[in-house]
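Novice: What follows is a group of structures, each given as structure tokens.
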Structure 1
Amino acid sequence: MQEHYIYGASVQGIQGYIFETGKLKEIAGASEIVEQICTDYFEGFLKNECQIRGQITLIRKAAGNIRLICDKADAEKIVKYFPKSIQENFPGLSISQALVKYTGQLTNQEMDLLEKKLNFQRNKPIRPYLTGISAAIRAPRTGRIAYKRNDDKELIDRASWEKLQKGTDEAHHRLTKKFLDENKGRFPFDFSEIIHPGCKWLAVIHADGNNLGKILQSLGKSLKNYPGHVADGYREFSECLDRATTKAAKTAFEKTFQKSKEKVFPFRPIILGGDDFTVVCRADMAIEFTQYFLEEFEKETKEHFKGLVQGYSLEDFQDGLTACAGIAFIKESYPFHYGYHLAEELCAQAKKASKKIPGIPSSLAFHKILSSFYDDYEETKKRELTASPKDNQDKPIHFDFGPYAINKNTSLPCIQDLRDCVKTLEKKDAPKSGLRRWLSEIHHSELQAKELIQRVAQIAKSKEDFQVHEFDESIKKLGANLSLGNPMTNENKTPLFDILTLLSWEGEQ
């Protein structure tokens, strides 16, 4: 019986590679390199460097992962030359790879063994391709061997140089083509092109699908009843998920950004593969975009998974998948990798909250970094999002009201209700300064803060443009006992901090 091999490769340290720099052009170039490694570059490698002659069956080629079936001779070539090719052409990146031999038909047992081997390989240290001697000149930003000077005459290493070249060649970007039609504007190359005088903040958005492990387990069990279709099943799942995520991202982008008719869109995709999605955009458009994306992700996965559900009896997923997102609001000059790390943590917070609810609804969490120092979100909550007034230190007040669900039929507060509250406060006579004073006073005295907010509510009733009852109706949807004069729930949580965060972009205009 003929022997076959299933080959797996995973790009290691993708986040570290992309986000090690704070320059958007290099970030864009790094993300494009990661995108091409599993697609155009790998296809060219098989054809030109390996000169593959046998039949290759690709199972997956997205999000830094490659899975394929080949014969022994081709497997030996790929294993021998692919890591070397990656390190020669893209220094700073490395891959882990594994092989599993099988005869007859591919089964889940071989697929599971391949993943175990890959996990083992990821934990093995890989020797850097470019080390250099101690006397070599180093690039100041990275500490690696200097290779060339950039346009600012700064010495940079080879990896940074490759990122710059890819970042400049926008016309051939696979990521760009997923969003933009030809001659329909472009994405920015610098963070200064994203902000404008009305909003000087950036938003780093990271989204991730829910229940992906569960659907893969269900698919694996189901494929036991379909011998000979294991490779087809996993390939179809990977392609459907990738198409659904891409379509959801493109639709959300069109709804949020293309209506502005700007030549340089305040938006830059960074990672888009599988269910993993990371972008940076202007802060005042982030909530709207994320809300659209999560809604479209549910819709598109439901549509694209129809064939999988019917073909492999996956009725549990006939409604598609949900997703969660984290949004970190940062200043242009703030270290970008901290913003990404916070976005990941916020996404994890949203997932944790959603998993407590049947159906695991889509949700999002956000935070605006106000201090110059950031360690982790849990410490930030204690330091910035908790007030312990002197007259009631036993019952601290919490400003982290989220995460927020996309749909209203969950126990989580709804993001649209929060946006409605913000909208009522955009009017000229809205008591924005009074609410800010309350947030400041609550740190010192709960009693004085209560008297202050009641005065604010009383004065607001005399304003012509601002309608107190409209605000009360909106905020009551976030919590039954909430109102302008009583902005805290029975659990001592308030949505005012989040409301004023989203309102702050309007305040800069």
Structure 2
Amino acid sequence: MKKVEKILRVVLCFLMLLSTVSLNVTNVNATNYSLSNDGNFFIRFKSSNPNANWNTSSGIWTLGGEKVFCLEYDIATEVGNSYVPTDEYTTYSASKKKYVNYIAYFGYGYKGDKSYERYAATQFALWSYVSNYEYSFAAYDGTMPNKSASTGKANHRLNYDEFIKDYNEIRKLAKEHFEMKKPSFHNQTIVLNGIGKENATVIKDNNAVLSDYDLLKDSGLHIEKSGQSLKIWTDSLFDQSRSCQLILGDEKRQDEMGKPLVYSSGKAQKLLRAGFGDADYANFQVIMGTGSLKLAKKDNKGQYVPHVEFKISYNSDMSSPLGTYTTSSDGTVTINDLYTGAIYIQETKVPSHLILDPTIHKIEIETDKTTTFTQMNQWKQGYIQVTKYDKKTNQVVQQAGVEFDILKDNQWIETISTNNNGIAKSGLLDYGTYTIREKKAPQNYVIATLTESQFVEENGKIYEIAIYNEAVVGEIELIKED
């Protein structure tokens, strides 16, 4: 019995540390805590230290109502020892903090498991890491005192299979997470190619660790996680990049664990509150993709047209236009830094010889590309109609075949002829000023030598011109004969 009591008084505890690479220092105060024993667990164990012997039990310890774990093996402590918190934890190396962080996370309390087997497995996992020894275990089948001699709390014979399962799981998960790479898109910039879920960007984690991360910060974006992929989209455009963050593990559990803290009591065993230090994060930025738009204006003759004005907007009703853009001497204008996705274009002003086309056109902007949109406009065209009049009677000369030449800039365009009603009509004539010159006069009329000028400026309009001719005047000579 004395041997058992001695074993129970020796704390064979195991390192219980927490944190990641950058731990915030926990503020401590001078509060004293009295060490309590919640009984002991029984299992046979032996370290790989050549001088080690088989042991059969260790204590379950609390300070201030919280479970604690031993940081130093083979150093004794006793129930009732007075402990104070210290800043010692902050002196640990980054890798040591990180490894113990995950032993604690996957240890006692993980997924709500606060069994004695999980507590013991956590201690041995910590002790193995701190001492760099492996452990051998066997079920304890000896006589076990029902209660702790020092506190009267119940002792516990561990379920060997459950303990081994917990021990292996804790070590496996802690090692995997310690060595785990961050998602392959960590610290990268993700580009969105438009608005709405239909334009979502899907990113894949080539390191295959994303499934172990939870979304912590979405910055107002929609982010769906499925296996090793994220689907990201936005409902509206945004100017500044959005910062997003993932956290390795369960944020709620990490918060509930609190911060790790080392307690000391003179030369007695140092103890650790199993908290959680700074988490492992994966960060990425999200921006709207941008591209360029080249607007080109041509007329129906295939010529590029300068001085055409367009307005563009991200809205189909052309509200909140981005600005007005004018084609240069080559008939084109390029607008840069437009968000990827749909953009709307509307012509607002054209040179006077062209017909304005107010149609709103939808164009898709592609990331890092220049999209070209060419719009064609028709020339304004009208008709010239000539009516032939008798200058003296002011009556229409209803003769067919009277011919008129139509010229523009001294260049012949076409010849038109009157019909039986004395009217001659041209074909469609482009915008501009034309000269009408009589080429063939009506029968018995003098050809009109004056030319008429007509400016065609309205599309589809018939411009009417009256041309007057004087009748041929002859003499009759009467000769009287007897």
Structure 3
Amino acid sequence: MTKDFKEKPLEYFSSIIDKIDKNCYEKIKNSVSSLLGENKTILDQIPFLEKSTNSKELFRFRALVVHDSYDNEVFPLPELVESLFANAAVQSDKAEWMERKVVQCISIPNVSAWNHVKQYDGSVLVKLYTDEDVAVCNAYEFLGFPCEDEQGFTFHVITLQKLENDCNHLIEASGSLNPEMDNYLCNNLKTVRNTLLSTISSYLRGDALLSELILYHMFSKLKLKKEGYIDSLKLGQLNFNLIVGNEVDFAERTLFPLLQLLLPKVKYLSLDLNVLNNKAFESVMDYDNGILKIGELLLTKGTHLIVDETKLNQGELNEQGIRNLALLKDLIQHQTVMFNFTFPITISTDIPIIVVSEAKSMFSMEQSIQWKPTLECIEKVEVPQDMINTIRVFISFWKHKNIEWDHDVKKKMEDFFVEKRREASKYSAQDFSKQLELFRLMSMSYGQSEFVDEIWQKCDLFYRKWQQLK
């Protein structure tokens, strides 16, 4: 059965159903999902879609959903029979019609070289035949059939899987680790963390405080809790302004390569006047061609963004440039991206951001730090490739770990806040919120999902050092 599924998928599907009706796709999806659940290696043997083609073979396609507001398509069952089951010995009800959802997708942008999957690079209309919940700015792995028709290149989906863990191909699409990697991380957390920190420090020329901050930033993920005093605080993101003085190539030649080495998706955005005045940061609907034109700020959730303010040169901003800066400001302050469908649509996202500038940033950033290297040049640490891959898995996996604190821990933190207020009246609820965010990220960097008092003390010391620099 497994061999038939891979080599003769249409015959396999025909064996599942005896009649093509409105429920046939649901039956096929359930059968395929069950088969893949029983044997997870099957999916790895199905190739990625590499080119626009008509094919009766199964392919995988990893993509970012960029537009999901098309009207549903209604089509007659004979179309399904002729396109997918032309050679199948099954009956169809010619009187019935089906409905399918259509979404526009593009191959996942800003993927680091080590995380790149060789597949079709372009815009595709993906057609969904079951009630699958897909959302803009999220990435998925689709399994199905490619097709070229009057609409252009389309992809007919059998099953799909939302890509967790920032689309890191070293981790299963579901976000789980294989037992061997899970066991290695459990037994070698200290070594993995120390190697990661020393690698960061080597790129940053020995700046210990900034190295730790970059480390915690790598685990940054927006998380909002609504109930309770502590849980109502915004936890997760660690966005900041990095001040580098006259080191105007730092963002592009040092920070960007560092993040690309370790993270699966990173975008570098230069605020050069030519970029601001001539590129569109906003995604705009092209009604003549029926597709969304992709703007610079349309990124998959979890993509780390480096904004290079040091490249901003003298000159006059045109209307496009002014609009682009406003859109970037909204992303930085509110974590929203704008779509233009002749009327504006705002969608929430989750983009960790570092703004690099010569002096204080033009954008309102709650936190900042100045780069203070202690070495004259970068002294890169030689790290074996298998350890680099382990670090990549470690970051992506722990970034999405859910850390919850019980009542006793919350009470301890509240007592800490009261004591801090006694010691220093300037210590505010906002300071407490920032320190809680930092503690959660620091705990992740140690591979700890439980409260550890030693890490809490380290967090308090680090936060005080950081604030003293301001």
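None of the figures in this text is laboratory data; all of them are computed from the coordinates on show. Bear in mind that the values here come from a model prediction, so they are computed numbers and not experimental data. Cβ atoms are built from the backbone, for glycine too; each structure is taken alone.
Novice: Out of 1, 2, 3, which one gives -13500 for helix-only ellipticity at 222 nm (-39500 (n - 2.57) for each DSSP H run of 4 or more, over all residues; to 500) as computed from the coordinates?
Specialist: 1
Novice: Continuing with the same structure: Of the structures labelled 1, 2, 3, which one yields 3.5 when distance in nm of label points 7 Å out along Cα→Cβ at positions 75 and 355 is computed from its coordinates? Walk me through the numbers before you get to the answer.
Specialist: Values: 1: 3.5; 2: 9.5; 3: 4.7.
Attributed to the structure labelled 1.
Novice: Taking 2.8 as the value of distance in nm of label points 7 Å out along Cα→Cβ at positions 43 and 403 derived from one of the structures shown (1, 2, 3), identify that structure.
Specialist: Working: 1: 3.5; 2: 11.7; 3: 2.8.
This figure was derived from 3.
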